[in-house]
Structures are given as structure tokens and as C-alpha cells.
Structure 1
Amino acid sequence: MKKIIKLLLVIIALIFTITGCTSTNTEVVGEKGQEIITASKALKTISEEDVVLVDAQNSSDYKEGHVKGAVNISRNNITTFGPFPNMIASAEQIEKALGENGISNDSRVIIYDDNNNMDAARLWWTMKVFGHKNGKVVSGGLKAMLKAGAEESTTKPDITKLEYKVKEKNDDMIATREEVKAEVNNPQDDVVLLDVRTQEEYDMGTIPGSIHYNYVNNNYDDGTFRPVRQIHTLYEDKEITPEKTVIMYCKTSIRAAQTYLALYNAGYRNLKLYDGAWIEWSSDSSLPVQMPDGTKVETNFQDGS
């Protein structure tokens, strides 16, 4: 009997050893693949109750053509022009933009654009900052929707205005200039500054210590998002791993919102958008700028894009 018990203990110990050696990566704590949906899935969903389809194109492009039944919430509806362009708008402005387009706090919102997913992602991020949890972005935007069989229209749908009340603004999703400055002055191993602009923009000057990775690399050539596994591989190759805090920016952090979405959808949760972005940083001549050769200069530098 003692020999049998001893043998069982050995077997149990062996099982724990094997499972320990083959355990999956637990660094990613967030549920993956829930924020981005395919166009075909979107088309199946938009007819359901409490679902609102949102076109995030600018108003003139929306008038030229959009998915039938989609309401229009453009970048201008959810951003402000001061003190720097395209910063997140006030709670009151967001409530107005959503409520006037028939969105309630309980609505399931599906968003698309025709701009590399960046404007749809920016609306998704803005809604998330103000507590709306049920928003999704269509991978590939308008082109993908039409390819999947969506009917195009130039007519604005009838909208029943609703009351929308934002929740408390989640400042943990936003990085300030002072927070970025502190990281530049005292870099931490578990924090990454991520510049998602083009190579040309990056070479003209960046925030010191930033890793460069163009946001368009989150997409395939057809504009659809790369899958979760590929996103992990691409970013981990640059040592951007889920346990690190990632502070991302572009010129005005519209493109950076698309990277935020790609990483969040892949399970990353320690994410911050530097909303003032390169425009804010480069407008302050006291802040350093890193050039391609690694040197730091203090200059009132502005890129031209």
C-alpha cells in the first residue's frame, strides 16, 4: 500500500512538473480579440437590437457614400482644437455627439472608417475613456464592408436622438506631457515610448528614447488588421511586451489610437495615449528632441505633415 501511495505521489509531482514546463504565457491578462470584428460579422450584427453602426469618415466623405443605415460621427465631433489639435473633447461634447446620433449608454456600437482604421479607433478609444465598454471596430473599414456585401448609400438615416451620459473620464488611458517628460528624464525598464509616425517623420525628430513602429504595419495591404498572434510577434520583436506600460503617440495621436486598439485587442492592458502628442512636445523649445544620429537637441521643431 505504501508503495502504491509513493508511486501516486511521484506521478502527481511529474504532472505538475510537465504542466509547469508547458504552461502558456500568462503575461497578457486581457481578453483577446474582442474589440475588432470582421466586416462579415459586422453585417450580421447591425440588424440586432440596440446596435448602432457608426461611420467615422469626415462629413463630406460620408455624404459621398457610406454603409446604408450608418450614422456619422467624425473626428471633429469628438476632438477639440485647443490647446493643441485633435485632443480629446469635453464630456459634454462627447455626450452630444453620441446622443444626437441615437446612441445610448446601453448601445452596442460598431464603427468603421475609410482611413486605415485610425478614425474608427479614435472614436472607439474616446468612448472607452468615457466608460462605454461595448464598442467594436470593423477591420478594413468601408472597403471591407462593401466587399462583404454591404449596401452603399448617400442618404442619412432617420435618427431618434437619445440621452447619453458619460462615466467618469479614465485618465489612466491618457499620458500627459509631464508624464512623458518624466520618462525621458528618468527612463524605466518597464515603460516604452512608442512613436507610430512614418519613418520620414521619425527621422526629422522624435521624443528621446522612443521606439519607432509605423502604425500602418498593424494592417495588411488591404487595410484589415493583422491577427492577434501577428501583433504579438511584431511588437515583442521590438521588446514591447504586455507587462510593460506603452505610451504611444503620433503627430496628434489619431494614428496612435489605431495602435492602441491593435494592442488592446491583442490583450495588452498597460496602455496610454499621449494625447498632446508630437505637436505638443515639439512646440515647447525647452523639451529635447532626438535626431537620427542619437543626439538630443532643444529646438522648437515642427514637422510639416
Structure 2
Amino acid sequence: MKRDLLRVLDLSGREVLSLVSSGRAWKRRWGKRNPPRPLAGKSLAMVFQKASTRTRVSFEVGMTRLGGHALFLSPADTQIGRGEPVRDTARVLSRYADGIMIRTFSHAFAEEMARASSVPVINGLTDDHHPCQVLADLMTARERGLDLRRMRVAFVGDGNNVANSWVEAAHLLGFTLRVACPKGYEPSGRIRREAETIGRGDVRVLRDPVEAAKGADVLYTDVWTSMGQETERRKRLAAFRGYRIDADLLRAAGKGAIVMHCLPAHRGEEITDEVIEGPRSAVFDEAENRLHVQMAILEKFIPH
């Protein structure tokens, strides 16, 4: 029976830890001769309605390294862009490819794709969830020696899709998460309630970024204005003033705290150049780990 990965809660806590371990194993194989190719002869259809650097390159390279092939499909390349029903596209792609990765705006669009598809659908990003990113973040935290069941994470800024996925991960694994954001920009209340019924994490939403950062092992942020929110930019810049990760906020965190950002970054807005280029930044390891953990996801979800 096929399984989809549309959100972190589609996994168990044990599966999250297993994917992190598998991603690290794939990373250790990097550059070694004759690596395993479990997806030889398999194809991944990649449906993009949102532009991407890391998602596209990491999935395409990952599928190649696993022995398979990935096809990039933009709205201009498919009939979705001309009004074909999502369910029709999903049913056709299911007859050509062994899996579908989708990066889009509406999470309902991804859910409809998954319902109609007879092959696994993986969420590369929607407005509500970004599971692949947070799995890469967890892998990065584990690489830096953190206990994923006991760490303390401070998410500073917009309670967006990445924050929603962090909420789900915290409840699945049981770690402490503090989200500091202005009023009106909290993570989804619905997603928080759904995660609370499943897990046991210590998750709180605060207004003060310094309070959130105290004792944190990880300081995390994302852009204040995501794709599709460009008309809100001026309003958001005013709302998020004071929610920047800078040297002062980093000093408020734990002595060995690391800094993460899912990229692209608006340097000088949500994070300073000094911090993102500093010795406690894990940002580019985190970006690289998108490739390795997504190889683990593809290996797990695509039948072979």
C-alpha cells in the first residue's frame, strides 16, 4: 500500500529518527565508489508551482544518486497550467512515474494530488507544511551532537509552514520548542491542536525573542515575507522589527547554540550577515543535508 509524505505527522517519531539516521548514512557514502542504487530504473515526477533552488536541485541530484531519474515539471510544462484538474494530472503521472514530488502553494492541492495518485506523493513545500526541510534541520542538529528528544529550539519570526513543521516534530519527538512571533503571525492553531493530540512536546508561543532564546540549543529563523506575500512586505517589515537573529540574541541562547535558516535569507532583515557567516552558523550544512535526507525519504517511500 502506497504512503505519502505530506506533513511531519505522516511519520512516527521512530520513523523520523530512522530517516535522520538514513540521511547521515547516505552522507557518509558521499564520493565513495560503487554506492548502492536502490532506485535504479525508477522515475520521480517533480511538479513545481513555486520557484526553487534547494528543493529542485536536491531532489533531482538525490534521485540520480539513487540510480533513478527525475523530471522537472513547471506549470508551463504541464496541462495543470491550462486548467486540467489536479486529479487527472495525478492519475496520468501515476502511470508514468514511480513517485511524485510537489512544491506548490495550497496544501489542499497537494492533498488532492495524493488522493488521486496511485504512487507516493512527497511534499516539497506547501503554504502549510515543509516536512523535508525540517527533517534536514533535525539531521543537522543530530550531526552537531544534539539529542533530538531533549534539545531546546527557539524559532524566531513568522509562524509559517516551516514553523508548523517544527511544531509537529516537537510533539512527535518530545523536545522543547519556543516560537517567538508578533501577534497575528503565530503557527497555525489547527496544526498545533492536531500535533498536541498525537505527541508530547513542550511547545509554547511567546512574544519576546529573548525569552524564547534563553537556553536554546538551536536558534532558527526564516524570511519574514515568503513567496506569494510580496504585497504584505511593508506591513511585515514593521511587524517583525525586533525579531531578528543577531549577535545579541545569539548571546541570550545557550553557550553552544547553533543557528539555522532554511534559505533563501534576506540578510539584514531576519538575520544578520555576521551571524549567518559566523562560527555558530549551521546554515549551509543544513542546506546540504536537504540532499541526504531526501535521498532517505525517496528510498523509504518509493517502492523498489
Mean count of other Cβ atoms within 10 Å over residues 99-106 - structure with the largest value, from 1, 2: 2
Highest-scoring label, criterion being distance in nm of label points 7 Å out along Cα→Cβ at positions 51 and 195, among 1, 2: 1
Structure (1, 2) behind the derived value 18.8, 54 of Rg and Dmax of the Cα atoms in Å: 2
Which entry (1, 2) yields the derived value -10000 for helix-only ellipticity at 222 nm (-39500 (n - 2.57) for each DSSP H run of 4 or more, over all residues; to 500): 1
If FRET efficiency 1/(1 + (r/R0)^6) of positions 35 and 203 (r between Cβ atoms, R0 = 35 Å, to 0.05) is computed and equals 0.40, the structure in 1, 2: 2
Computed 0.00 for FRET efficiency 1/(1 + (r/R0)^6) of positions 67 and 235 (r between Cβ atoms, R0 = 25 Å, to 0.05) - originating structure among 1, 2: 2
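Values quoted throughout were computed directly from the atomic coordinates according to the rules given, and no laboratory measurement underlies them. Everything numeric in this text was worked out from a predicted model, so none of it was measured. Cβ atoms are built from the backbone, for glycine too; each structure is taken alone.
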